[in-house]
Structure I
């Protein structure tokens, strides 16, 4: 048996803040505010039950809750027991949730009252009994389907004192997430305690957050960037301010909640721009503006920096498999526009202690300045995919020049300059063949956005026949249809003919997936229903 590698726990920073600032606000949900002590009083009951009644061999517990005290309390309660959490998204299709729950192997599920309807549907499809923890007071579902499960309600939970400085086995799971788009079989990624703590320790030094900070919480809990939201905030004793589902755009909360730290995908900023929210000086309280999860355009970075003129803006990069983010680029309004490639902000340099390498198809390093697939190495890189050695072997590889070190193949194309700065060039899987030509869709996206004068524009291979595209169309929101021919003409002046959109479609809204990223699959489906 391998020896334990003891390390800090992901929840350790929260406990420090609880000891030093128990009365400080930890969570603001709409008009509701909970101090660190109040939040732990809720979460500690979950910890106590897991400690007393759940078999220690159950290392991961599932959570079905959404932007509620139950959601955040469950995560803390699970981590407080030394286990990892597996969030389930109530907005996902039921079949996808079932696949994730089965794959996780979780036997215990914590459910928030706001997910009552989803729970009812879920129970009707479960083959095996679960332990169901219902931590919200006054809520005890009357469903007949509960009879085959072990149900624990809030009135049966009692609190537990917070540990002082919990140490855990670094190889234990901190959280289990499932990656992929809206189709296909989700891939489970178990992020270890040591992976998560490596990120948190660097983030603590990089962002220097303090207890006066007020932090956005834009990401669903099934998106790993949410881990940054929660724990960089609570490590610093700061206040987490999630947006409510009914909010038109999270950006309106910057002023309402007097936020000081912002983190989102660029698409959220695109919608803020469309709504006219990015006026110069609009967000004076922000001191950090962070973006991750999608390519960040230079025009959007410039507009946001003007709106958040007192903030430091950084473009972060990193897949779930490398724990939240692993590279950074700091925007400088004077010099950065000239450094952008294809209108995209660079993804910059690796975090301290992490490694990057651009390789060719044979996994050999490419020369400086040449395009290659980005591979990532270091303490943030996870061990692979849950119960899937075949996919793990394809994506977690050894490079000939680095010995036994394991690297994660991102599928992202980059080039690196002589300073070591990384420039994002696109995705391998966003490269499509159109009439025999290889086309990089994101290159067309950028030209479309500039010529249509909207950030809400995307290139789609269309129409499709037997899975192959015979052309490209542009899909935009916020542009005048009277300018379509001018847009196409402008694209013709900048792109090869085979890359020029042959038609512009106007959508009232550009669909996003649950992580806030532009959903190309959904757009293709909508085009198919368009009748063209």
Structure II
């Protein structure tokens, strides 16, 4: 029995006590990841999802929970931000938890790759996770995506541990040699992820497919009692996860009135172009535009190809190892599930596949570790420098609409009796949330409405109209010329004020003034 449960450190890389060098590298990856996310964390304004977060956390606790379920969200992350918001106000404060979770995710990717492939693999994988533009972007958002990613990397660490030594995973958990840490880490990480965001649901499929592979291997190699023991531990883990998660998903289904997929009609349709946008931004180190389904110009065009090649080499190198198949399932199941759903209803978005980048970057790190030892330090240094240069534009490019500028402009110029007409139905929310702190609420001075008939009626009664063209999230965008054509009854604007790349404000004087 002892021979069966012994861990072969040469095969698994699982060393109980890390040397000081590994600890120092872990801290380096954490610091790099945190610095990348904290740098200019308040520069980009809130977009619609963050504005809705801001509104939700300022509700009462009961209303927060009800509003979360009604909008297909778990309330856990918003309850956390509600507590944090008591410390003060400001965009940065609500985004700092995401930055912390994102940096810790990079540390967990380092730990997973270190366990499987050694220090070189860990450094490359950790730096890719720390400096991925998409990971950094969502590490600067007041949303729960980086927390889910962190929890799934924790669960993945536990699953990798189980796959590295299946005999120990098959022992009764009360046995002194049982790998209860691996099971506990996997179960707690999975429960946490599922209870934060439903985007984690495909992880349960990937994880149980991995456990099935482990069990099938045990059937061929080990005595019946160990095969039965693994199955018992597996079923117990699944039961615990379901008991802790199913009630919350039931609450979401009940609140959605059976209209879950119908509420995602704003997602662009499936196409080869959109597939490439999702893959490039999630895995190949490209920046994504938030309200346009596209990737932004890159400073290092060949970096994505390099990372993709490393991932392919890592996958090929690990193809015959059980832990390699676990990583493949962790990477591939999520996008494949969303692709399958998208055949019926579009569901593929870069942020929806965000956590699957973690096992992919582990594979890329394992691919880099196959390089000759004398070349690896130079390759790691070059890769880090390329990643830093590639990331730099994210801090100066406008990735989110400047509704903060629009709100400030309107607050400074709107007079009592004016009307603010918004082409985007969510724009009133954006203007309210992003209004200047010391200014009177815009709705206290003017009527803010997405209804053109109401704006026209007030204009005919002698009031000025400020028409705002721009979008707050993904979806169909009305170009400025089409917008002008739709509101042509208001006459010719006397002011046209661009607010960043996405928003334009037009001012139409009252009819009497125009005459």
Structure III
């Protein structure tokens, strides 16, 4: 579930011996438990208040939350971390970043006031991330978590979320005042999707215990009516929806903890797009005499090739000593192979149906999620999802980087054409990130950004006739830093591997490094580099102490 966020400018403590005196209110020698106790309070504080079971995102409630935040930030700053191990200092910065996320939401993003899609709370598929991508209201109904027919207890649990939907959407009509045109237009589209999900859910719960069936019907009607209202209102709101480059820079540094700027991220995306295309061209020439890869064409073929792909990938991880393979990992990967789709194919299906092993590398996500369940982190700050998608440089960035690392480690030695797919994947991530940056900093619309992403993606696989290209740009518009994190996070994880290799020399092993990464939890890549190398890089240091 995506937990909501809010603001008030945070003053950054110097927590790694930079020669400054401790703050006047600092608890010198304070134990790590002071931080974990504050973290528990913070997580309760950041949730919206509820009125008659409905999350309250009214102007008054949000103003009250914003005004209360500085006191929470002041308490965090007062914790003296002098002498703490790096891992615990990293935790302090994680909590600081979450508080900054709330600050940014109140000052800039204000999703409850600007983004109609914020009020979508029904989801039929599991996210491959620790929490839902993008900002969403509290109280999600995750249909995929339930087994049908529902038990009385399960029906009551689902109904607690469903029952709040009409009231939430009624309040949203008062809360939404933003002028970003695309956030209105595409918000109506995704709310229509929620109405469809609820319509289908109504059939599945028709005989469920209690009032669930009736409440689903009310929620479906409320969602349909709200989508119509948003659609009608969209013509009145004509402004751009991006946050601007200055706000983007602040968000990267203080929330995502990415030591880059709008300008440097743009340069990185263009560089990686060029590199991917150049490598693709060279690889295509080298493979010119090889047959094209056959595309999965039936349900039976899909089942066989995808299951074989999981088997081959898991065997490679184990046999080549890439990482420790726990018994549950095979099932976690196999459960996500999906079912055959006859078409039309979207971008990732074009890749997946040519070699199912390729996207199993990006399926590192499912190992991340499985680790959270099967080997939960003993650190309470790292045990669950970080707020505001702060984990994205590690999750999306490493999964993207792992595709190319696995290739270079020899995963595709017997399938040379698959190397082409890896470069196409990287090019697509860079292309859509450039579209994203144009929305946030240059005033591009989702339509314009989608066209940029489509035009720059090789082979025409990211088609403007599909839904994926628009879905991605809408997500990135509402969640700054997400669209670029695939490549900027990859860049930071590459820096981590390079630093480890340089420090360990001949003692470096992939298995040890991978196991330590997996054990560290889903913290931002910049902090992970500090923690796993034992050295605070200059670019990260500058970011962490900047006001």
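Computed from the coordinates by the stated procedures, all read-outs in this text should not be read as laboratory data. Just so it is clear, the model here is predicted, and its values are computed rather than measured. Cβ atoms are built from the backbone, for glycine too; each structure is taken alone.
Which of I, II, III yields 31, 16, 10 for semi-axes √(5λ) of the Cα gyration tensor in Å, for residues 45-164 alone, as computed?
Derived from II, not from the others.
Taking log10 I(q)/I(0) by the Debye sum over Cα atoms at q = 0.09 Å⁻¹, for residues 173-316 alone from the coordinates of each of I, II, III, which one would give -0.28?
I
Looking at structures I, II, III, which one was FRET efficiency 1/(1 + (r/R0)^6) of positions 253 and 365 (r between Cβ atoms, R0 = 41 Å, to 0.05) calculated from, given that it came out as 0.95?
Checking each candidate, the match is III.
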